[in-house]
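The following blocks contain the structures, represented as structure tokens.
All of the numbers you see were taken from the coordinates with simple rules; none came from a lab. For clarity, every value in this text was computed on a predicted model and none was experimentally measured. Cβ atoms are built from the backbone, for glycine too; each structure is taken alone.
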Structure I
Amino acid sequence: MNSIWVFEDVNLFSLLCPHKFKKYKACHSFDAYKKSDYIYFEADAANKVYLIEKGKVKIGYYNEDGSEIVKSILSKGDLFGEKAILGEEKRGEFAQSIDNSTSICPVSVDTMHELMRDNKTFGLRIYKFIGFKFKKLERRLQLLLFKDSKTRLLEFLEELCSDYGYDCDKTGDNIINHPYTQKDIASLIGISRPTLNILLNELKEENIIDFNRKQIRIYKTSA
């Protein structure tokens with residue numbers, strides 16, 4: 001995960017939102033969504049990208065049997081709908097608010113292309129970010145297809161460490177302050193919430209982790 005694709009300490013909302021640019025500020029606004037509201041549906045026109053000012057957004061699609069597949073759950077500072085930048089004309093997924101006070105910054109594809117054209121560094125960061133997201137998605141699909149439930153959870157915890165974790169100065173344990181509910185995590189790794197709860201408690205009994213609603217502690221292992 002520590003590759004050229006990683007944005008170190010970069011909040012994409014602060015970097016990209018058009019109200020940060022004088023040229024676009026006057027005509028820019030934010031859209032508010034409640035829990036379960038859709039930002040867009042599958043097959044909608046792909047003419048915007050979106051940045052999350054606050055709240056959480058679920059990205060997914062539905063199988064032929066109607067079952068929901070969750071690809072990612074995003075929070076403040078994240079970008080989504082970015083495939084429109086690469087020429088996608090119709091959405092291949094849905095985006096849904098899963099928070100009661102989600103605020104979204106919509107950016108038209110034309111505006112994004114203009115910003116990228118006028119600032120090469122900005123454009124390079126966008127393309128690196130898109131590549132990073134594709135790599136993460138590919139890794140998650142490999143987990144779903146080829147790993148058992150417990151392995152999927154352990155590798156997802158490693159990903160959380162990369163995204164939200166830090167080392168405790170006193171103990172050396174990995175502390176993860178994350179934005180996900182247990183339902184979110186279960187959806188992302190393709191298991192039921194009761195199964196996730198069983199696995200988390202197994203790891204706790206094995207003295208691998210401790211956890212509460214918003215924090216997971218991964219105990220430092222002896223050398």
Structure II
Amino acid sequence: MSGAASRIRGLYAILDPSVVARRRSGEEALDLALADALAGGCRLVQYRDKTSSPREALARAKRFALACRRAEATFLVNDRLDIALLCGADGCHLGQDDLPVTAARPIVPAGFLLGVSTHGAEEARRAQTDGADYVGCGAVFPTGTKEDALAPGGVALVEEVAGAISIPVAAIAGINRENAASVLRAGAAAFAVISDLFAEDGVRERTKEFLSIWETHTGRR
């Protein structure tokens with residue numbers, strides 16, 4: 001199993017301050033949400049922050065990277081390659097308007113994961129050719145956490161992208177405990193979750209529920 005394939009699988013938790021803040025605000029709330037997800041067994045976390053200053057985002061990323069390292073969990077930063085490198089993250093997830101993989105790869109350390117957001121087979125194939133370790137595939141279902149999200153493509157989009165490439169596919173947008181199994185059946189290696197994991201209390205318990213879905217699909221315990 002390749003490095004990316006062994007790390008980009010199952011529950012892909014996206015920690016977004018704007019979502020956690022719906023239930024309680026403050027840095028302690030973010031740290032607690034992450035701690036609960038890790039305690040529940042999550043081993044793949046992305047920090048996504050569209051509003052904080054670079055200084056604040058870096059301070060948070062350093063704390064999150066340390067917590068994930070202690071739990072032996074893979075930690076990724078969304079969009080900001082500079083912050084990902086400065087905090088010691090395991091990788092960075094890049095959007096279509098962010099730095100291209102071809103520009104990022106020469107300046108990251110060996111083993112550093114680079115993921116790319118894609119919206120169809122053509123973008124996914126290009127990402128793989130450019131050297132991406134995995135792709136994010138979306139929008140799969142309707143979502144309220146991304147204002148400029150494209151119209152959802154459903155599981156057919158996941159099937160299209162997974163069938164076009166050989167690197168792992170992480171399905172994203174609107175994924176919850178009711179539909180997570182469907183994206184796995186469609187070929188996703190991982191399913192990204194934001195709101196259904198972090199928007200309410202009980203993060204640890206919901207983490208276990210999502211992992212149980214993954215284990216049932218793969219037969220892993």
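Match the computed value 30, 16, 16 of Cα extents along the principal axes in Å, for residues 88-127 alone to one of the structures I, II, and report its label. Considering all the candidates, the number was obtained from II.
Supply the structure label, taken from I, II, corresponding to FRET efficiency 1/(1 + (r/R0)^6) of positions 48 and 192 (r between Cβ atoms, R0 = 41 Å, to 0.05) with the calculated value 0.75.
Numbers: I: 0.75; II: 1.00.
Source structure for this number: I.
Largest in volume of the Cα convex hull per residue in Å³ among the labelled structures I, II is structure I. Structures I, II were compared on relative contact order in percent (Cα under 8 Å, 6 or more apart), and the highest value belongs to II.
Among candidates I, II, the computation of FRET efficiency 1/(1 + (r/R0)^6) of positions 80 and 184 (r between Cβ atoms, R0 = 35 Å, to 0.05) that gave 0.75 used structure II.
Say we calculate mean count of other Cβ atoms within 10 Å over residues 64-71 for every structure; which of I, II gives the highest result? Before the final figure, lay out each step's value.
Numbers: I: 10.8; II: 17.8.
For this comparison of mean count of other Cβ atoms within 10 Å over residues 64-71, the top structure is II.
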